[in-house]
Structures are given as C-alpha cells and as structure tokens.
Structure I
Amino acid sequence: MLSIFFNDFRNSIRPLWHLRPGRLWEVDALRGVAIVLMVIYHLMWDLHGFAGLDIDLYQGFWHYFQRLDASMFTGLVGVSLTLRYHSQIRRGTVRYSPYLRRGLVIFAWGLVVGVATYLFDPARYVRFGILHLIGFSIIIAYPLIRHRWLSGILGLFLLGFAQIAGFFAVDSPWLGWLGLSATIRPALDYFPVIPWLGVVLLGIFVGHTVFPGGRPRWRTMDPEAIGPLRLLRLAGQNGLLIYLLHQPFLILSLTLLGVIRL
C-alpha cells in the first residue's frame, strides 16, 4: 500500500510543467478555477485566523464562496469518474481496481492531513475533510458510474435528506463522517458524506449529460487561443499537489512578509 501511495504521488508531480495529453481541457480548466478559489479562501482564512483581520468566513459572502468552491471540487470528481469509465469502455477494460487504488491513495492523503492538523491544532484537527470525502466517494460511487439517472436521483435525495438529517442524528461522534452525529466537533475541514456525496453523484449525472461517451456534446473553442487557460489546466491537472502544499506556502509567505506572527 505504501508503494502505491508514494508511486501515485510521484506520478502526480511528473507532469507539473507540461500538459498531459488526451484530457478534456474544459474539465482541467474548471478544476483549475476551483483551485484558484480555494487558495483565495484559504488566504482569507489565514488572514483571519493568524493576522486577526475581521473577516466573517462562516456566513455571508465568504461562506457561500467556500460552498461554491467545494461544490465545484466534489462535482468534478463525479464528472472525472464518468470520463475514466468511458475511457475504459473504449479500451475494453472496465475494472474497479483503478478506482479503488485512486480512492485509497486520496483517502490516505486525507489521513496525512489529519495527523498534520492534529499536531498543529488538536482541538480542531481534520477528522473527515475534503480528501477523505473524495477518496471515499471514488470508492463507493463505482457501482453508479454507468447509471446516469440513478446517480442524479440519488444525488438529489442526499442533498434533500441533508435538510432533515438532524431529525435522524444520534449523540455519537463516530457518525460525524456520515453527517448524522448530533454533536459535531469543531474541525478545520469537514465534509461529511451527507450531503457531499450527493454532489459527487450529481457530477456523474452531469458528466454523462455534457460528455456523452466521454466526449464533449458541443464543439468548443481551441484552448490554445487563450493563454491563461494553460495555467488553469496545469493547476487542474496538479490539484492534489497544490492542495497539499498551498497552505504551508501561504503561511510561510505571510510570515516572511510580517503579516502574521506564529
């Protein structure tokens, strides 16, 4: 497992300076936008948490900014699952093992983030954050990848059920990862299965709808005609690496600039 873990990480940084061929630029660019929004939000979080700036992150503009960004990330997970599935169909090798492997690797990185944040802030360490959710979703959503409408219906059901989940919650912190715990402990990053798996499933529906057979339904422009798209596509193709490194980089930069003092 450790060899798979580190080999996947090494493979993820190989194409850092060049675009990987055979990928849909629209998906990579949109994921790149989500990366940019994530960095902006976490910069605001650092300025609030470390520099003491009066930035309300938990309601109003920044709350919805963060929710939009997280929805883009998780929705694109579902879209990417459909693209991989159609790619396997074209090769005649539809197998579960690549999904299981990728899901386990991302979930393992979530555990690494959990340990790191525990050392940094034991009271609010990441118990089930965005990486845990993405890894879990890749593994659990496999049986639904080929079912466009079922994925969409279940996705809407989970989003709707989240509105009444409080009636079914029990006083057990062990159900926090599901979103069914009546006592949610504070965490730096928290994305429970309910409702966020629903967003992934809706992404599967969108993937089949917008990219039937794994190809764009509509003719799109030439991405090379717009230079900044290359940077977004590079960011989108290296999302995991950027996610893992951007916060240490932001904190170090703000410290060197004298904005925050640790």
Structure II
Amino acid sequence: MRGILSVLYRDSRIRFTNLAWLFWDLFVPIAYLLIFGLGFQRALGGELRLAGKLTDYTSFFLAGVLAMTTFGIAMNTSYSFFLERDSGIFYEWLTYPISRREYVLGKILFNLLLSLVGAGLVILLGAGLMSTHVRLRWMPITLLNVIVGTASWFFFFAIFALRIRRNDAFNSFTSICYIVLLFLSSMFYPLDPLPQWFKITAYLNPVTWQVDLLRFSLIGYGKAGVVMWESIAFLIFTLMAFAGAVRAVNRAGS
C-alpha cells in the first residue's frame, strides 16, 4: 500500500504544480459545456425530441462532457507515462522496492480521483447553474462509469506510451485519437438523423459506448437493450486495454 501511495503522491505533486495540465484536465471540459452546450442550445432554440422524449441540448451534452473528462485526464497522464519512460525515470522506478502492480495502481488511483473531481465539477455546473436534468438516484452508476472509463482509457493510452519511442509520434497519435474518437461518436450529436456510414463508424467507437452509458444513467436517454450491449462491449474493451497495458509494462521493464 505504501508503494501505491508513493506513486499517487508523486503524480499529484507533478500535476498540481503544472497549472497548464490542471487546466486541460478540469477546465477544458467545462469550457466545452459552456460554449457548445449553451451555444447549440440557443442555436437550436428550445427542447429537442430524442427517442420520443423532450430534452434540452445541455442535458444531452452533459454525458459527453463527462466522457471527455475521463478521456482527457487519461490521455494527459499517459503523456507523463511516456516522459518517464523516455527520460529513464520509469526504469528507475522499477529498481525501487515497489512492484509493477503498485506502480500502475498508483497511477490509476490518481487518475480516478482526478476524474471524480472533474466529473463532480461538471455535474454541479450542469445541474446547479445550467439547470440540466440529472437523475440523482442513478448517480452511483454514473460515477462507476466515470471510474471504469478513466481506467480503460488510461490502460489504452499506456500501451502506446510505453511502445512509441518518439515524442512527436506520440503527440501526433494522441491528437489523432482526440479528434477522431471524440468527433466520430455520439458525444456531440444524436446519431439517428446522421448518415448510415457515420452511425456504423460511431457504434464501433468505444467513446460512443461510454457516452451512451453515461447518457442513459444521467437523463434516461437511450434504449435499454442497446445500452446493455454497449456496456458489455465497453467492459471487454477495458479488459483488453488492461491486458495490453500489463503486457506493455512487463515488456518495457524486461
């Protein structure tokens, strides 16, 4: 346990002494909610009818912002993972009396705590100041989704952080993932009225699975059968990402 807390303390010191990273972790998703949420809400002029239910765009978009929070925090932490491997600090850590499991768990724990803080800020802003409709009795399911989503995306990016050797290549990879995975998903818009090719692409995207799960628990939007299959797919994605991350850590440290 001491090893996990040591990694957690070190990562928190690094992150909280770098205001730029903290800004990207916590406040960029809030900026998206304010700019896109309120902007699209006014542009659309009133409530939307989605799957036979009336809702406003900010309530619809709130789940996307939560998913964006988990995605961004995991991606930013994976970059610090890349820098540690690139500078040799990762290999120095492996010589300490800390197991590889404790090292990875410490990083995941920091991610989870930061994501819960970010999710809390987004939900408070949405429900408290923007009057979005949130199902409070489903909040434990929403927070569980935030935890699992953060872990899955950290595992996913950790694989590439430990395998890609060049800084510019890793930055290009994360930038492409951010643009493609977020915008080719159900994060910003409902999929029903979109072209068939877009819907097929979006439903193959793990971001869509996470957003749909969050949207179902937050505002009750979505079909229960579809959400069930998406939850199974996202769990499989998480387990595969975890297995890939463990293999990458073992190969990098061998």
Structure III
Amino acid sequence: MQIPSNKFKEALQGDKKLFGIFMGIPNTTVGELCAGAGFDWVLIDGEHGTFDLQSILAHLQTIAAYPVSAIVRVVEGQTAIIKQVLDVGAQTVLVPMVDTAEQAEQIVRACKYPPQGIRGLGTALARASQWNRIPDYLHKANDEVCVIVQIETVTALKNIDAISAVEGVDAVFIGPSDLSASMGYVGQQNHPEVVATVCKGIKSIQAAGKQAGVLAVTKDLVVKYSDVGAKFIGVGVDTAIFSNATKKLAADFVEELDGKELAGY
C-alpha cells in the first residue's frame, strides 16, 4: 500500500486551469453530485458550511470514488484543527483569514511532520496513514500535503508579497467577498475597485512564484481572473446553485402561472 499522490498539488504545476465548486451542504449525496459533475476540484467548506469532522470524513470517503481532487477549508488556522483534518485524510488544506507571513509560517508548520513542522504523530488512529498500513507514511506525507492560505483583507493585501514568499505555501487564494467588505464595499465583489485589487493580487502571487486561486461570482469575472493568471478558480457554490434554481423554478410556476391551468398536468 502506498500513500496517495496529491493530484491537485501536481496539477498546480501543470498548464491546465483548474475549476471547482464550493460545497456547503454536509450531505454525501450532494457531495457525490458535485464530485461527479466534471470539476477539477471540490471544496468542503468547513468555515462557512455546517461541516464537522465526521461529515468532512464522510465527504472525503465519498469523493474518493471520483476522479476529482478534494480541498478542505478549515474554520481557522488552529494547529489542532489542521491536525485532525489531515489525519482523516485531507491532503489539500485551505486556511482562511491569513493576514501575515507569520501566520502563514505557523500554518505550514501545522501541516508538516517534524522536522519541517509540528504536526502531531497519531498514525495508528489516522485514516490518512491507513492506520499504519502505509509504509513510511511519516516520511512521505509532507511531500503530499498542499498548503493553501487565503487572504481576504486589506491588511493581507499589504502583506501579500511576504505571505506568498513563505516556504511551504503552495498556493494563495484570494477571497473577494471578505476583501470587498474590508475595502468598504460590503457585498460588492464585482465592484471595479475590488476586481482591480484582486487582479493586482493575482499578479503579485504569480510574481512570488506561487499559484493563485480565487472565487468568482460571474462568468465574466472567471474569464478576467483566468486571463490575469489565476490558476484555480471556484466557479460556484452548491447552496447558491440550489437556491437560485429553486427560486427560479418557483417563480416560473407560482408567480407566472398561479391560478392558471397547466397544460399536460
């Protein structure tokens, strides 16, 4: 038995753009629907979604049956939280609200076993090591962990060069929603100032030799951020997709056809 290679980490070094979806619904049927849809990656959102460790584990097990990479966004960058998520089998971790290089350095250390880091050893209890069935897991795991830090404040943008330069950070993800709020444009992710700032940030991450990711809310923004160099882009959120689709469906019938006889029904 061998340690699984991190396909997402490998793909970051390839030529292909990587498109994915954020999942906030902690139901494995929804997880299967997203995993089998054809995306390059799916993100289990433990920050804003209602996932706990058990449901994160269930989703990792479910997604493993599909040719798609799983990313886990943890609620925050606590060492203990990161340790648990890695132990249940996550190989790519996204940590939100990183404002400084010092925070990024601590996150890298939390993701790596000694001597590169401080990740605790508990492989006899860990799905990641197949409960000690993977030979030399402790010596190979660091190479397969992908560390992504998320910057989403004005402070983080000021420190973007230093954050991106941290050894062990594989990619930097820009969160336009919180960034827009930090810039004084709450809820305006497509405001020209916000879009220009995101584009500048993507270029700064690239200049530091790291890969840039972003969540885009419209197809125009997806194209724009891709054109300026974003490597991986979240193009949707499961809750938003379901909310918008069901609202439209209801409007098509309840509002437009309420009280009218429907042909064929």
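For distance in nm of label points 7 Å out along Cα→Cβ at positions 75 and 195, the calculated result is 1.3, so let me know which of I, II, III that is. Label of the originating structure: I.
Quick one: Rg and Dmax of the Cα atoms in Å, for residues 115-242 alone came out at 18.1, 55 when computed from one of I, II, III, so which one is it?
On the way: I: 18.1, 55; II: 15.7, 46; III: 17.7, 52.
Considering all the candidates, the number was obtained from I.
Check the numbers for relative contact order in percent (Cα under 8 Å, 6 or more apart) across I, II, III and tell me which is largest.
Working: I: 31; II: 26; III: 18.
Across I, II, III, relative contact order in percent (Cα under 8 Å, 6 or more apart) peaks for I.
Thinking of I, II, III, which structure, once Rg and Dmax of the Cα atoms in Å, for residues 131-202 alone is computed, gives back 12.6, 37?
I
Computing helix-only ellipticity at 222 nm (-39500 (n - 2.57) for each DSSP H run of 4 or more, over all residues; to 500) across structures I, II, III gives -23500 for structure II. Figure out for me which of the structures I, II, III the number 33, 25, 15 belongs to, where semi-axes √(5λ) of the Cα gyration tensor in Å was derived from the coordinates. Only structure III yields this read-out.
A short reminder: the numbers here are calculations on the coordinates, not readings from a lab. All figures in this text were calculated on a predicted structure; none of them were measured in a lab. Cβ atoms are built from the backbone, for glycine too; each structure is taken alone.
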